[in-house]
1. If Cα Rg over 2.2 N^0.38 Å, for residues 109-268 alone computes to 1.16, which of I, II did it come from?
2. Compute relative contact order in percent (Cα under 8 Å, 6 or more apart) for each of I, II and report the one that scores greatest.
3. To test your reading of the models, identify which of I, II gives 1.00 for FRET efficiency 1/(1 + (r/R0)^6) of positions 93 and 205 (r between Cβ atoms, R0 = 41 Å, to 0.05) when calculated.
4. Can you rank I, II by mean projected area of the Cα convex hull in nm² and just name the one with the largest value?
5. Determine which structure produced the value -24000 for helix-only ellipticity at 222 nm (-39500 (n - 2.57) for each DSSP H run of 4 or more, over all residues; to 500), calculated from the coordinates; the candidates are I, II.
Structure I
């Protein structure tokens, strides 16, 4: 087609239509707006972060992943000697104190390790965060997932203790294992998201979290049965999400009566509140991470 054939129709049009420029408005999404489709599109980066941390965790160590069993084993021995033999703290229903303690310690160790790694996840990945864009939620969630590997190895020792003492676990405890593990994951992630976002601005958080974990251990019935606390004050301990999880597992696994569902709901409410607030605060501070890091 010749150029004249293109120009002539335009010249005959005495009143050409106005062409309005296209306007594009970009508005920030709300702080609780979760783009699950975007998170799914970055799933390979999630696998990369998790696999990287798994490989680095026990690299160049003599025992490797056996440390995941050795550390809780030594802790149980120390607790049994000092708290059971010296302080005379007894487990209810004549359950061996080592199994009683390890039931709580198994979930507590996962919570403590996941909380510590999630709280420090933004600083661990600061070199990546300051250079490229990706959904920041991937970093803390992948940090929590890594600790499940340690949980699996520690669970092998837990099963060995049942065989050694000849104790038969309750079916209710077996059925509750995965749901309680999932709730522990959510509790650690929710609290870790808050501290992880706070740690970007205030580096004091990396010193505060270890002290918080040490304090919470004594406010959680890991070493002692909750019956040693007066009944009218027990609800205060159930504000700690790990109290409800540990008590439910002990009741279902060690045949310690019915699961206290009414009290468990207090811990469940704490988990939901921690997760919602943690996600809210993290997403609200997300836009400024690269500036402070």
Structure II
């Protein structure tokens, strides 16, 4: 997110608070947009999420049609390295075998990483382009939208419940609530504790990813404001270089954060599904 591409936070008469609020507001349609109601649709989140998903499908399709068996290209080597990395994580973490787990883990890791990577695009670039096209709001990072992260975590949670019932059986699954973790003499406590443990899985997945990416986006906005509200006149000789240094430093650090968050989401998904496949939990 280069400082040279960032636009002044006070441009167009915006105050600092208005600038931040504008960048953190989704392009919304439907009922309840003002209050964040259930029937509101975040169009920018949907667009970038499906666009990046389509990009994954397109690249995967092209790769399968142009595989090199002799000396592969650098890009093919890169893709194969990701495949081997994910396969290694599944092999080390997941008990037994399920043909769904490795493709699911790969999809989660790549898709979440790409959505996180949108945070490295200059904060003002896409909103300014959208403004020229008559689009008033645009959030380009789907994982800074709680709807995205919770939708993914709830999908994983649905798979956890499905495989828990499939592997343990309906009776075995509900016995887990009765007798785990303290045995048959503490059934009421077991029900509460196990319910909390199960509900914590989607919450930990969704909130961790959202919190880290939202905080990272907010830091980029604050750095952008250094060049917009403080760099006036001769003060620019100090504040603009400082902005560039801070921007570059945070970008390098955030590159590690977005990769780590994609990795954590993938690994926790494998771990939770692995727990669902064990009959003793």
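1. Label of the originating structure: I.
2. II
3. The correct label is II.
4. I
5. Going label by label, the one that fits is II.
Laboratory data are not the source of any read-out in this text; all were calculated from the coordinates shown. None of these values were measured; they are calculated from a predicted model. Cβ atoms are built from the backbone, for glycine too; each structure is taken alone.
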